[in-house]
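Every number here is computed from the coordinates shown, using simple stated rules; none is lab data. Values in this document were obtained by computation on a predicted structure and should not be read as measured data. Cβ atoms are built from the backbone, for glycine too; each structure is taken alone.
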Structure P
Amino acid sequence: MEQDVGTLLMAGFLPGVVSAIIYAGLVILLAKWRKDLGPPVSGFSWGERFASLPGALPIFFVVGIIMVCIYGGVGTPTEAGALGAFVVLIMALYQGMKWHNLKDALIESAKLTVMIFTIIWGCCYMYASWALPICPLRFQTGSPRSISRRC
C-alpha cells in the first residue's frame, strides 16, 4: 500500500509539535521548581532577539526550499533532500569554508553512512538467519501459532 510522503510528513507534524510543547513545558516547570538544575537566565530585549534572527535565516531558507520541492510537486523527497544538501554546500563555500574542512565533513559523513549501512546489513543477516528457516514450518503447518507450540 503506497502512501503520499507529504501526507505522512504532515501526519508526523502534529505529534511532533505536541511533544515539543510538552518537553518545553517540562523544562520550564523543572527550572522554576528546582533552581539548582541550572543557572538563572536573564531575559533578552526584543531588539536583541530580532538582531539574532538574520543568522538563522539560511536554515529557514533551506527548509523552505525542501518543503516547496516536496509539497509543490517539483521533486521527490530524495531529490528535495539532495537539493537541500547542495544548497547547504554552496552556502558553506560562499561563507568561507576551507577545502580541508569540506574533506573532513565528507569523511565524517562517509563514516556515518558506513555505520548506518552496517546496522542495516546486520538486521538483514539476522532476519535471514533467524526468520527465514522458520518459513518452511509455517508453510507445512499453515499457522504461525503452531510453530510456537513446537518450541
Structure Q
Amino acid sequence: MFKEKKEVIEFCSLVEKDIPKLYSLMEPEMRQGRLLPRSIKDIIGITKSIGVLRYNGVIAGTIGLVPYGPWAEIIMWWVNVKYRGRSFSSQLLHAAINEAKTKLFESVFLCTTSVRINDYLLLNGFSKIHKDNVPKEKWQGYPEGRDAQVFITRLL
C-alpha cells in the first residue's frame, strides 16, 4: 500500500560547491541580525572548519569549530528554518562537542545574540562568562555594536 519513506541524516564536511546554496539559506538570518554576517568569501575561508548536517541530501544545518590555543569556538551553529524542531540543533551541538573532545580541547565556547538559547545552553553544561574571558583575538574583526553573550563548557 504505502511505502514508508526512509529518512537519511548524515553529518559531513562543508564542500565549496555547497557554499552558494548555504549562503542563500543563511543570508536572510544574517540580514536580520540572527547570525553573524559573513560573506561567501568569509565562508570559503573557514570551509575546513564547518560541518554540515544533511537531511535526505539537503543542507539542514551547520556547525564549526575554530581553535584558539587550548580552546575552540563553536561557530555557524545554524539549522535551516524548514528543519527546526527535529532535534538537529542538539545533534549538531553534540557533534561539535565530541569533535572538540577528540581534538583534546580543554573547553569550547560560543557567542550568541539569542536570549532564547540561554536556558538550553545552561541545561547542556555551558556556563555564561564575560566576553573578556575568551581569547582577545576572537574579537578582532567582530562587528561593533553586536552584543554577544558568551557561553563555555569545560571538556577536560
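Here are the numbers for this structure:
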read-out: Structure from which 18 was derived, relative contact order in percent (Cα under 8 Å, 6 or more apart), options P, Q; value: Q
read-out: Structure responsible for -24500, with helix-only ellipticity at 222 nm (-39500 (n - 2.57) for each DSSP H run of 4 or more, over all residues; to 500) calculated and labels P, Q on offer; value: P
read-out: Answer label among P, Q for the case where FRET efficiency 1/(1 + (r/R0)^6) of positions 73 and 129 (r between Cβ atoms, R0 = 41 Å, to 0.05), calculated from the coordinates, equals 1.00; value: Q
read-out: When Rg/Rh (Cα atoms, Kirkwood Rh), for residues 9-48 alone is computed for each of P, Q, the largest belongs to; value: P
read-out: Highest-scoring label, criterion being Cα Rg over 2.2 N^0.38 Å, among P, Q; value: P
read-out: For 4, 19, 21, 21, 17, 12, 4, 0 (P(r) over Cα pairs in 5 Å bins from 0, in percent, for residues 57-112 alone, calculated) the corresponding structure among P, Q; value: P
read-out: Identity of the structure behind 4.3 (criterion: distance in nm of label points 7 Å out along Cα→Cβ at positions 41 and 121, calculated), options P, Q; value: P
